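Structures follow.
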Structure P
């Protein structure tokens, strides 16, 4: 299976998962940094309010991205991501939370789940791992923000459990997509980061390669894949984009490569 496809809509580029797209039941995409209205250092399609960009620019960029996909930007649901493992199930009542300002987003939330058509979920990235989940039988979707802390907390597996507990989702029927994010080629960490992984992933040798004393290259893609497998997903239903945001700074924002002063891409998904 192709790892991820690049589609162009209304002059914008989106990365999409072929197995999600083939279902015909969801609208989804992961934005790039190109063809928006923001100025340096957020140039140009920054979609996040919390980075210091002008709010009118963020709203304009979200409008461009959402309308290209066929989503009403005023309906977006967003959490104020804190690199934790809080998961919110949302529906019509929450539609629009975090859409037009950061202040209205769901507090302290790093993963969103819905079983309601027309409720678009959104999450924002500049190296952290976007994990998309979709059960085509129960018609439930989710997106989880998995930085190193969220990955160590196994937020992807916890999100799937919430889908199971609340909607009766069968993990083996679910599809998963792991989107563009910092790859093991560029993600070098120290003991402060590695130790939480040792607790969560006892077989750390498969996920971290020593580069020098006290330094390791960490594979967040493989860690999230292992979490999903442990949660009951079938290996053939997990697609990893294997696109490193740090390596591809002309196309993506990278917090690490740009010293923290940069914009964010958006992960978007909505049931039709």
Structure Q
């Protein structure tokens, strides 16, 4: 039998075949990972499964629970190469978190009013205005928003770029704080730009971990805020139950279908200038 010839690198024919076979598998895996039909199917599956189908964005992975920690890391390492494997991993984490929430983990024992705020169109303006003006605006907005929170018994849990998350014992206190905050923000002006304030208010039982609050109700409040228009608060039906709607300018928001919130939940626009 003729001896197996070795290549210059010292590998025999068997080693060369294994290397070529491995390279072929890797190439096939890369093609599968970016296959448009498979990627569409993977995203569609996420819509059907329980949990937040947007799991993986900074909002849904901001906590310290294991699904959030793993989800944040997975989202970071795959941010530049989205594909089927990324969606499959996030799908598993989405269901994991949903199961934890269904079993009561991630929920506290006390009803709290959860508030999220941000500025409409701030990011686009900041790109043109530059860092110096953007920082000046954020400082002025912070001075306008945070004192009313404290004055009405609230707690600023965290600052989120051009917005914040706050917690109150009562939604009525939260709404009054938001009314004053909106009035204060309306007086802010930097380089000819006036920011436009909006907020979302929901009542639930978030779980406190250290200095943060986590859980499905936190996610719901944040998603509600994203749907609000400028100079208004969007209030969940659960929060409205604890408010005196007769003294408010309240209108039901039509077509309120938002990912990551209960399908039967409704929301109401509350004008802040009344």
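Coordinate-derived values only; no laboratory data. Since the structure is predicted, the reported quantities are computational estimates derived from the model, not experimental observations.
Given that relative contact order in percent (Cα under 8 Å, 6 or more apart), derived from a single structure, equals 23, which label among P, Q identifies that structure?
The correct label is P.
When mean projected area of the Cα convex hull in nm², for residues 56-119 alone is calculated, the result is 5.7; to which of the structures P, Q does this value belong?
Attributed to the structure labelled Q.
For the read-out log10 I(q)/I(0) by the Debye sum over Cα atoms at q = 0.22 Å⁻¹, for residues 32-167 alone, a value of -1.20 was computed from one structure; give its label from P, Q.
This figure was derived from Q.
Computing Rg and Dmax of the Cα atoms in Å gives 17.2, 51 for which of P, Q?
P
Of structures P, Q, which gives -6500 when helix-only ellipticity at 222 nm (-39500 (n - 2.57) for each DSSP H run of 4 or more, over all residues; to 500) is computed from the coordinates?
P
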